[in-house]
Structure I
Amino acid sequence: MYLEHINEPKDVKKLNIDEMKILAKEIREAVITRGAKHGGHFGPNLAIVEATIALHYVFDSPKDKFVFDVSHQCYPHKMLTGRRLAFTDEKHYADVTGYSNQHESEHDHFILGHTSTSVSLACGLVKARDVKGEEGNVVVVIGDGSLGGGEALEGINFASELRSNMIIIVNDNGMSIAKNHGGLYKNLQLLRETEGKAECNLFKAMDLDYVFVKDGNDLEAMINALKDVKDVNHAVVVHIVTQKGKGFKPAELDRESWHYTGAFDINTLKPLGYDENEPLKENYTAITANYLLKKMKADKKVLIINSGTPAAIGFGAKQRKEAGTQFIDVGIAEETAVALASGMAAKGIKSVYGVISTFVQRTYDQLSQDLCINNNPATIIVYYSGMLGGGNDVTHLGWFDIPFMSNIPNLVYLAPTNKEEYLASLEWSIEQTEHPVAIRMPAGEVISSAEEYKKDFSKINKYELTQKGEALAVLGLGSFYKLGEEVVELYKEKTGKEATLINPFYISGVDEELMEELKKDHSLVITLEDGVLDGGFGEKITRYFGNSDMKVLNYGLKKEFADRYNIEDMLKKNRLKAELIVEDILKI
């Protein structure tokens, strides 16, 4: 065993080639074993093992600084920089994050979990180094999937302007999370086929030096290439070709499915806890995909847009084949996706963009300028939002969409509470021609009323009064409507009094007529939302009642970057439990 003796990068330099090849095998085994027991990013880490060993053999981290784009591929780096126990000892699996993190180690320089940022961040490191008169190489590791993102191209365009040492390793395995899309990838393919000799070279066109490594999983070839570029006085691209999922046959054959994995049985490859005798539970992602496929078959003007995460929105290979050219993947380019949706909607196409909440953040300017100023009737489905539906690590929080999306003029942002409301809102949004509409896909288990849902959505900002009471009114938004039901039920149990329960549905506006009615016989309003309170839905209600005697309590999430939170703990911390809310009500 060599890995167990690696406590810092200097230990790698003590090994010879044959020993490092054994080390590579041990790192792969650790990635596979941990992935099976704990889950995590899988294929990208298996691809980058030799390149990472070569990096630490040739360079001197942390004097030489490594920036891993997205950091889907940073597990081998973590193992070689004092954090191997988090990958080799099950008791320590949760000791580190799945992404680079400067708070864990001096060998990391940023918390990175979103794509295409590395080159621009590294340009900042280069400029800081040069201004301070320091030494050391700045090395970027960016995958070909991330390369198509706007910020990556902006950074590459600027890199040569620095006229200083910067090494950009383009890890090309012919894949993003799913298949790559765009003309840029035709050039990468040409460079692979010509072993870097093609006259048409996008990197050289950006005024960058260029080195090609035919096999990025060849340790000796990687070491030699990196030695050649170490300490260069300009920006250089080292284009390496690797195999995503290398060393684990299922991941080599199905690179899309094995990009990321939950814990699984190493023999059957089934998810842990999987019982083939148990019926599959409905989920909103599959419900959405099935509805959209049916809609597309009935109407060729319905087009679905995605930005590099097709399976995450229910469009695996089977569904994409079924949808044909009506499914559009722009690659990791959310800004382009929104502008594309707006452009198509402007000319009568029923464009629907499916995007994960944490990634829609990158589209703020396009939502405002390209879509909403023009008031084009595109539909945006926001997946995996809030605390209940979003990721639980600091880079993938899904609870910021309400404050920034609901405050853009012209955008109608909806929060259905169950399956029937959700499907009805989708149908209305796609067919209407008056507004850009965003729909927050409900989070958690599917709730069904088993009844057809009828609502005149065109009456914008008209809430639904589902239970009439007095004194107390509870507004339960979207996925927290169920919590609202629990609050009014417990309140009645404690006091014998009926409270009013309201399903607001519209995140982006206030039902002023209903709020005025509440003033007549209510003294307290409670708002519940699965999102950050600052600038959120509850603040709209509070502001409306600001010049009245109405008391308003807002319940939601504290504005913070929480990392690897436990949902139950987070609910209690923010007093988002029926018993805690009723306790507050009774004090008033």
Structure II
Amino acid sequence: MTDITLQNIPRIILAFTLSCVAGLVLAKPQHAITLYDEPPKYPAHFTHFAYTNPHAPKGGILKLSAFGSYDSLNDFIERGNSARYLNLLYDTLTIRSLDEPNTVYGLVAEKIEKAPDASWVRFYLRPKAKFNDGHPITAEDVVFTFNILKEQGSPFYRQYYADIKQVIAEGKHQVLFTFKQSNNRELPMIVGELPVLPKHWWQGKKFTATNLTIPLGSGPYQITQIKAGSSIRFERVKNWWAKDLPVVAGFYNFDIITVDYFRDMSVALEAFKAGQFDFNLEYSAKDWAKGYNCPALKEGKIIKKELDNHNIATIQGFIFNIRRPVFHDKKVRQAISLLFDFEWSNRQLFYNSYKRLSSYFENSEMAANELPTEAELAILEPLRDKVPPEVFEKVFTAPTSDGSGIIREQQRKAYQILHEAGYSIKNGKMVNKEGNQLKFEFLLAQANLERVILPFRANLAEIGIDMEVRRVDVAQFVNRLRSRDYDMISFAWSQSNSPGNEQRSYWSSASADQPSSMNVIGIKDPAVDILLEQLIKADTRESLVLHARALDRLLQWGYYLVWNYYTDKYRIAYWNKFGQPSIAPQYDIGLFTWWSLATEKTKDAATAIATPAVKADMQRSDDSKQLGKQ
């Protein structure tokens, strides 16, 4: 047998071998992963997140509210209106930190291993992880979940998981996801968001059926009571398998969570003030300014406060469904967008509590609010013949007025733009060359939005545009949204501090014709598609920011929506019966880290009346817990 030495191996094979060895060295199982491989905030043996109280008492009740109704307990399919807070039923492979922008820690997965080029990710499941019927969570359950979501779940999952090639159970507690392409740094983190469903429970059941069968989960809560469409009751799983893990220490402290549904938000506010539920995240500026004046607030029984929101602003606007012929022409969309008077609305309706949106990444460094830099121009230049020239030459800003309510200048400009698009005014109506009036329908489900829309309609009517406002119930609104049966609606997209794969569902050509995708506008733009893929594959934070700004510019100059407004605050009100950690999370309200003060007092009372011997035992128990946390 001939000896094989390094000198006998061709250099190219040697280089390949060494590169594989280097990859294996780099790809080590870790307790957490970050977007750009920077060190996580919390080390491998941390005891709890800084924004939680690991000694928070368990017990008590949290009463919440929701808008509309529900007829399904399956949040993973397209059909039906699913109940709120169903995420409390399921554990995911990983959990996101609420005080870091781009870090996930293992939950069902004890360790995570990813390729240096992000071409695959491997999860090592915790052997003690189990569903709430005692059945262990295995790699087979992970494979089952991924496949059924992609094959039978909402179309969103097919888009979201489009770059995943396959998932392989390598053992009972080891599962591998391989990707179609490398260098999608967010994809390993997206895979970690997967809620693990029980294969044994779903066998023999129709996954796509809309019903109120209570599902089996593995999470901190289970459903114990439902009143179809009106309320739902969750109870804490006392023997939850994950309750002692550092990543959930101090979370999920309430024994019971109830959710009551309201079809009118004004009625809901009155119910809150009457004590029918405990916590309210307020979206209405009018209600925030005037609606909470009541004896309970004056007596300190209700707490009302604003918290800083460090997340990218939610994109909110009156969106054009450009699938409709009336909105095919960008000039028509531009003209209509001129006639929403934000400054007047903010002064007269919103108590000057809002800021104007002009960017798809507002309230962040990714907003394109200056002329493009040389680095951005290098990204945009190959697309020059595919994008509006304004992308290179101007900074986009939403229309502004003096706030007086008289917008003659904007109306003159809108008329001029519509004239260029072939419209003219005849008999007080804005008509096209065929004599058809420019008219469309605004579809809405929220009654309190009408006070914002009606002044906008009046401004349109003054130059001969007919906007009919049609209000429907929530179920009908959802069905029409899914079938794309609308001209204009009010819509909002939540943005990520590190935008990635979800942007495809928002803006890509592939998602435009998918029912239930988030591309409610119907955008099909090859230049946008190119930038989306480049954004997703950005390999540094700097590159991500540059590509986000470039994408922002293309979307801004497409005039796809009438820009609304945002606030960089969370407006919350709650009954004064909750304890909260001393440190709040940077990127969330942290509601599920709160606890009941009544439970805290009960615990203190029990300690006070205990015998000296029992007190000593309790103290030793507390001391041992403290030692375990060091």
Structure III
Amino acid sequence: MTRGDDSNHAWLTTPIARHIWETKYRWLKGDKVPEGGIEESWRRVARTVAAAETAGQGRWEAAFYGVLRGFHFLPGGRILAGAGTDRRVTLFNCFVMGLIEDDMESIFEALKEGALTMQAGGGVGYDFSTLRPGNCVARSTGRIASGPVSFMHIWDAMCTTVLSTGARRGAMIASLRCDHPDIETFIDAKREARHLRHFNLSVQVTDAFMDAVEADMDWPLVFPDDSLEQDINAETVMCRWPGFNEPVYCRVLARRPARKLWERIMRATYDTSEPGVLFVDRINEFNNLAYRESITTTNPCGEIPLPPYGACNLGSVNLVRFVLNPFTERARLDLEAIRDTVGIATRLLDNVIDCSEFPLEKEALQAQGSRRIGLGITGLADALIMLGLHYGETSARQEAARVMETICHAACRSSIELAREKGCFPFFEREAYLKSRFVQSLPEDIRTGIAEHGIRNSHLTAIAPTGTISLLANNVSSGIEPVFDFRLSRKVLNRDGGYELFELEDYALRAWREQGGNTEDLPAEFVDSRSLPPGAHLEMQGVLQPFVDSAISKTINVPEDYAFDDFQDLYRVAYNHGLKGCTTFRPNPVTGEILGPSTAAGQAGMERDAHCCNIEREGE
């Protein structure tokens, strides 16, 4: 028996959890093995982040270890893998890269910055709206543009190359404005099965476009006039555009019926699960730092809208560890323990900002200026099952909203206390911050605390997908997703580049079985994703969004036989629910299936490498 085996058997109780720790999070130093068990990984992280404290390091190391031990709090995968090692990697999962200027030198400089960030372990987001549409002539050089989608293929090839060097598999997102003249090409860019496989795609949807769809109006496709060959007879309109502080004259290059364009988005999404949508006006309206930044895109999984060179580190409260008396009439969530854990986790993530390497100096300046963190939840669906609540019913949504409200407010109060102790985030402007839409929705005591003492972190909450760290925590349900399937097969990458197939049993089902429950006749609350109507997914996301100052990563799973007539309104429903964005997944010939149910043959789950945010590339 090797050192640490006893602790691993105590905490890593499934083969998939042991494999994930061994291949992704265990510190290996050449031929040396500094960590014999996962408890040593937790101690490494706790010791590293506690070193950022100027006093009481031993006390805080013990507190951080206390929330990490036993998977009560799951830090982002980059933190668990990199903190305290000698690897020159970032502890941040999420980045948005800088503005891409519309000239060749700037384009390839942006490509280089993305490569360096991905090489260090970060996923990256890009807004390609600043690139001239295809076939347009530039005013300055007279050259004909090839369009943003053509350049996205260069990024895709870069990602393939970076990954082939053994760097951690990162993900990318590309977004484009809904009024960019190349929007139709962008919408259909992933209809070819092997095109742009390292990208997620999202359309930046404005309120004006949604109004035009509703009113059945024509929609202008535009680009800044000064960037195009002079045409004194061209029609122009004033609009905001990335890279400009004030509205600029934009040339109308085409018009499309808004509803036809919307249907094209939905058709592509139905057929290929791409693109998603980002409701950018709402993102900016509720941005706590709207007084100093404009946001046009997000990290690859969508839970962190960020300005150019913005970054965020993530962590999740594992709700299954706070269920008291599961599967009984006395089952409840220990909200007081959750509050205590959130207080410590907020401080832990804040310290990560001071412990992390950054691929680029501009990224460091943004992260240290805003001190954004993204505290969320995972295991929601399993926790609801253990509480006897059906994911699709009102009572489950009420309980989910109650716990997210608890986490949000506890994080805010903790950040205020941190500001009293350590100071506010440098970009803090008291009057402007207090006027932000989200801050105005907070309880009076929190707003008063911010007014008197400031706040340490500009943003505090985000709900990430947590696929890999949820597997590490013995296969709890991921993020706020319903249980995909209670038993399934999943392939996972080995260190040698090959894949290994694992048979997975859901955490709640296993707990039910181990308590003597009948697995052949499960209670109604054991509901899986495919048994839920898409509206149930959206309603759950909608009740949580008011307590999330960043955003929520959520995939609306849709059965393959779901009719397009029903499907085509899903993004509009998401908009009406107040969400900041939405993605869907429907099994289809282009992307295949993300996961497969367990079968006797054991071959399900060996899906094609379909989606850029699968287990190997997700933000964790």
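Which of I, II, III yields 201 for volume of the Cα convex hull per residue in Å³, as computed? It would help to have the intermediate numbers written out before the result.
On the way: I: 175; II: 201; III: 151.
Traced to structure II.
For relative contact order in percent (Cα under 8 Å, 6 or more apart), which of I, II, III scores largest? Don't skip to the answer; put the middle values down first.
Values: I: 10; II: 20; III: 16.
When relative contact order in percent (Cα under 8 Å, 6 or more apart) is calculated for I, II, III, structure II comes out on top.
Of the structures labelled I, II, III, which one yields 21.6 when mean count of other Cβ atoms within 10 Å over residues 41-48 is computed from its coordinates?
For mean count of other Cβ atoms within 10 Å over residues 41-48, the value 21.6 is produced by structure III.
Which of the displayed structures (I, II, III) returns the greatest value of distance in nm of label points 7 Å out along Cα→Cβ at positions 329 and 441 on calculation?
Values: I: 1.6; II: 2.3; III: 3.7.
Ranking I, II, III on distance in nm of label points 7 Å out along Cα→Cβ at positions 329 and 441, first place is III.
Every read-out reported here was derived from the displayed coordinates using simple, explicitly stated rules and does not represent laboratory data. Because the structure is a prediction, the values reported are computed rather than measured. Cβ atoms are built from the backbone, for glycine too; each structure is taken alone.
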